[in-house]
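Multiple structures are listed underneath, in structure tokens.
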Structure P
Amino acid sequence: MKQTSSNKNTISGLGVGTSSILMIFVLLCLVVFAVLSFVSANADWKLNEKLAKRTSAYYEACEKAQDFLEEIDSQLDKLYKENPSNDKYSSACSSYLQTIAGHTSLESGSDRFSFYFTETLSDEQYLAVTISIPFFPVPGGHYYEITAWQTKASQAWDPDTHLNVLE
């Protein structure tokens, strides 16, 4: 006895509709990941540009401050050689530092001057440098000592604490 099966219902794999939906889903995922990657790369590039500008401004301000310190050191060396006595040297230093104190401040202590000046980094920041100049220097080295080298904010930080919450 032979069986003939003319009415066999067989399911052979996925249909055309299922594979199309799967392909659309995969393409949609690829497009979303590509857009997210592009947005992330663009944000990283913008942040990198900001950091490069800020770093460049910092090093330019440091270079200006170093040039100013070099000018002060050479002038103090000249004053020390012209005024061998400590009293004359300290009074000559005081008068010299007061002449350049247009953008600086000068304080006199018991055995040294404290000299403060700034260099602008940006609208929001500046480089603040404080040096100490002894009344009785040791010749051969620097005539000053850097006591502070700081980046400071130009304005006080005012946090936004207002929250828009529904009541």
Structure Q
Amino acid sequence: AKNNVSALELKRQLGVSYPTAWLVKHKLMEVMRVREEARQLTGRVEIDDAYLGGEVRGGKAGRGSPNKVPFVAAVQTSESGQPVYLCLSQRPFTKTSLLAFAERSLAAPATLVSDGLGCFTAVQGTGILHDPHLTGGGAASAKHPAFLAVNTALGNLKTSLAGTYHA
């Protein structure tokens, strides 16, 4: 599904010059970015750590790989478990970093549902409840029902990027 409009298509639709359409498009994108940046998640929030990046043959895989970018994915869910809002933030998995994320992206009353990674305990004392579910590792942890929304969002993101940047 196409989620964006080109400046050329905007030029046609609005009947303006290309530079004007390009400027309108970028102003709209900036307004949307600012609006989303100010949004804070509340209620039940599923959170998980993830990595994006290319694979290097013979290189280290997973958490220790220097060519992977760590980021946090958090999904606010409705009472029925449906995703409401998604928040992605590139950051290292440290308590200091996650505390800054919580202060910026979460608002009480919220319950943070995590896989028990140590850095997620940073939210304690901020008015946010922490509900860790120790899942172990591997494929079984990705199928844990407590993380359906965030794992679906991460799967969709990675599939989208693989389709966009395929070799």
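Every read-out reported here was derived from the displayed coordinates using simple, explicitly stated rules and does not represent laboratory data. All of these numbers come straight from a predicted model, not from anything done at the bench. Cβ atoms are built from the backbone, for glycine too; each structure is taken alone.
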Here mean count of other Cβ atoms within 10 Å over residues 38-45 has been calculated and equals 10.0, so which of P, Q was it run on?
P
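As an exercise: distance in nm of label points 7 Å out along Cα→Cβ at positions 30 and 158, calculated from one structure in P, Q, equals 3.5. Which structure is it?
Q
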Candidates P, Q; P(r) over Cα pairs in 5 Å bins from 0, in percent computed = 1, 8, 14, 17, 18, 14, 11, 8, 5, 3, 1, 0; producing structure is Q
Supply the structure label, taken from P, Q, corresponding to helix-only ellipticity at 222 nm (-39500 (n - 2.57) for each DSSP H run of 4 or more, over all residues; to 500) with the calculated value -11500.
Q
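Assuming 6.6 is distance in nm of label points 7 Å out along Cα→Cβ at positions 22 and 150 as calculated from a single structure, say which of P, Q it is. Please report the intermediate quantities before stating the final value.
Details: P: 6.6; Q: 4.0.
Structure P accounts for this read-out.
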Comparing relative contact order in percent (Cα under 8 Å, 6 or more apart) across P, Q, which is largest?
Q
